[in-house]
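What follows are several structures.
Please treat every number below as a calculation from the coordinates, not as lab data. Just so it is clear, the model here is predicted, and its values are computed rather than measured. Cβ atoms are built from the backbone, for glycine too; each structure is taken alone.
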Structure I
Amino acid sequence: MTGMLNRGLQQGLKTTLTLGKVIFPITLIVTILQFTPVLPWIINLLTPAMGLIGLPGEAAVPLVLGNTLNLYAGIAAIISFDFTVKEVFIMAMMLSFSHNLFVESAVATKVGVNWWLIVGVRVGLAITSAFVINLVWNGGSELAQYGFVASSEVVLNGWVEIALHGMQTALLAILQLALIVIPLMMIIQIMREKGLLTAMSNMLAPFMKLLGMDKNTSMTMVAGLTVGLAFGAGLMIQAVKEDGVSKKDMYLALIFLVSCHAVVEDTLVFIPLGIPVWPLLVIRLTTAIVLTMVIASIWNSKERKKRKETSHEHSYNTL
């Protein structure tokens with residue numbers, strides 16, 4: 001048991017270092033940008049577009065902060081304004097699909113998935129969902145009643161304090177990562193060596209097959225659905241190296257997970273905003289399943305066509 005724990009600890013530390021190299025600089029830069037004209041400029045740029053998806057100009061603030069930082073930053077911004085239930089729900093749906101964009105998408109590239117694809121899928125789903133909700137939902141015109149949400153505004157004087165605040169935020173992000181990833185990797189190592197992962201993969205095989213993936217992708221899916229993209233990336237990286245997850249399956253898994261990940265935390269976190277949260281989970285999960293199945297079908301169709309063309313070419317050359 002001690003040997004398994006030590007191997008898991010080593011894997012956890014290695015994974016934390018790998019992800020920390022991505023998370024630290026991005027978190028540092030984005031945190032510092034909050035105190036520069038850059039983020040306000042982006043917000044002003046997006047304000048006219050907000051009306052197209054049924055949102056007031058102020059909605060640009062939580063959307064920008066949520067996408068550049070995280071859900072909590074977006075929620076903190078939401079409670080700073082008076083929005084209707086419908087407006088809050090639209091923002092919650094958008095942020096569910098697309099948040100912490102730079103860190104989570106950059107982490108996803110560590111498993112070999114194109115950064116632009118991840119960002120494109122997430123932003124596309126966010127905008128599409130906002131359009132659809134705005135068109136089909138006529139209710140929610142009453143003001144949202146916010147529950148208790150901790151919110152504090154940091155006042156800093158000078159670039160030294162801003163830089164120190166940015167470094168502190170980045171280091172705390174890595175510490176949070178380590179506190180989740182290291183125990184997780186230790187547990188996974190035990191499960192792996194005890195044969196539990198194989199059993200779990202077999203149990204999830206029908207669902208993986210439905211989505212067009214092999215069963216060895218199951219742990220990647222479990223990690224992403226429970227602890228999210230950034231924290232689940234450790235298992236994804238390990239799966240690519242040790243479980244032989246193919247490029248196609250990793251792309252499909254990431255497409256599913258960018259649509260629906262950290263389902264518990266990223267759903268419950270919106271409860272204090274006074275909106276119905278169960279539709280958020282249903283919409284995200286349904287979208288993830290349908291989108292992944294469609295892309296898998298297209299991918300498989302192209303592969304069959306390519307194999308058929310190769311077979312015909314081989315037959316022609318042998319004549």
Structure II
Amino acid sequence: MFIAMDKNQKRWNCLEEIPDVSKGPFYCLACNSPVRLKNGTVLRAHFAHVELQHCPYHHEAESLEHLELKASLYNWASKESRTEVESYLADFQQIADLLVVDKKLALEVQCSSLSLERLKERSDAYRSHGYQVYWLLGKKLWLKERLTKLQAGFLYFSQNRGFHLWELDLSKKELRLQYLIHEDLRGRLHYQTEIFPFGQKSLLEVLRTPYLSQPMQQMAVVLDRTFLTYVQQQLFYRHPKWMRLQEELYLQGHHLMELGLDFFYPLCRPILSQNLLQIEEDVEDYYQQFMTYYQSQGIQPVQILYPPRFYAQQKS
């Protein structure tokens with residue numbers, strides 16, 4: 001943590017000024033328990049709880065990645081807006097990693113796993129008190145081949161970029177927008193990436209990117225011609241998802257392996273999840289418009305994927 005107060009109630013921010021140890025003792029602004037100033041050679045100057053278990057707001061020692069990313073974002077955001085680091089929001093007893101005060105915008109740098117329940121609790125608390133929150137993900141939470149339940153909880157949605165999320169890369173000093181996130185029927189992810197180097201553009205404008213007027217995005221996914229073999233393997237291993245579908249078809253007098261590839265088309269589809277914790281709008285129309293479009297197109301050797309506004313325009 002970068003913020004603490006001394007015995008005279010003076011607030012110290014190590015990103016602005018590093019106090020002399022003689023100014024101590026220092027205390028956590030949120031829980032008032034003692035903290036220690038650390039100013040070594042590995043981590044930049046910061047405060048750490050003497051006994052972490054006494055603070056309900058800080059649950060683990062901060063990593064180098066978390067400290068440095070907070071510092072980078074603070075320096076970036078402060079260029080254009082009044083920004084606070086580790087802002088304690090007393091109304092709902094939560095600490096925002098960064099708060100763009102005049103925009104009521106909280107930026108949360110998430111470098112470690114947390115429960116979906118805790119993520120929902122924190123996200124709902126921000127929104128119910130009139131704050132917008134962006135979760136920006138550290139290395140351990142970056143997208144890989146498959147979407148985890150927790151990653152689904154960090155997804156946002158816009159008509160111009162579809163399902164998307166934000167990643168922070170400390171080593172490359174860049175903020176990444178992963179967008180047009182889709183999942184094929186094997187469970188593999190497909191998405192596009194846009195990169196924003198730290199400090200080069202307005203951070204607030206960067207975060208608005210998915211919602212700004214812009215050219216139509218698109219992404220090509222080659223038809224998976226070995227998909228039927230994959231389905232056969234899943235039935236052999238009695239995978240629950242495919243066994244359930246087989247049971248439904250059996251009641252209709254069919255068998256999965258009698259069906260052609262066109263039955264499964266489109267093979268690449270929008271994210272379906274019960275854990276879309278950051279998305280308040282109803283996306284059901286998008287799902288329906290998406291399926292209607294590709295079923296009307298018929299099976300294609302390359303599936304071209306578009307943002308939601310494209311499918312809405314086809315309907316009209």
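From I, II, which structure was FRET efficiency 1/(1 + (r/R0)^6) of positions 251 and 283 (r between Cβ atoms, R0 = 30 Å, to 0.05) = 0.85 calculated on? Here the read-out was taken from I.
Please state which of the structures I, II yields 1.02 when Rg/Rh (Cα atoms, Kirkwood Rh) is computed from it. For Rg/Rh (Cα atoms, Kirkwood Rh), the value 1.02 is produced by structure I. Consider the structures I, II: one of them gives 3.2 for distance in nm of label points 7 Å out along Cα→Cβ at positions 195 and 227 as calculated from the coordinates. Say which. That value comes from structure II.
Using the calculated result 3.6 for distance in nm of label points 7 Å out along Cα→Cβ at positions 131 and 307, pick out the matching structure from I, II. Only structure I yields this read-out.
Quick check on the output: -25500 is helix-only ellipticity at 222 nm (-39500 (n - 2.57) for each DSSP H run of 4 or more, over all residues; to 500), derived from one of I, II. Which one produced it?
Values: I: -25500; II: -7500.
The read-out comes from structure I.
Here relative contact order in percent (Cα under 8 Å, 6 or more apart) was derived from just one of the structures I, II, and that gives 13; the source is II.
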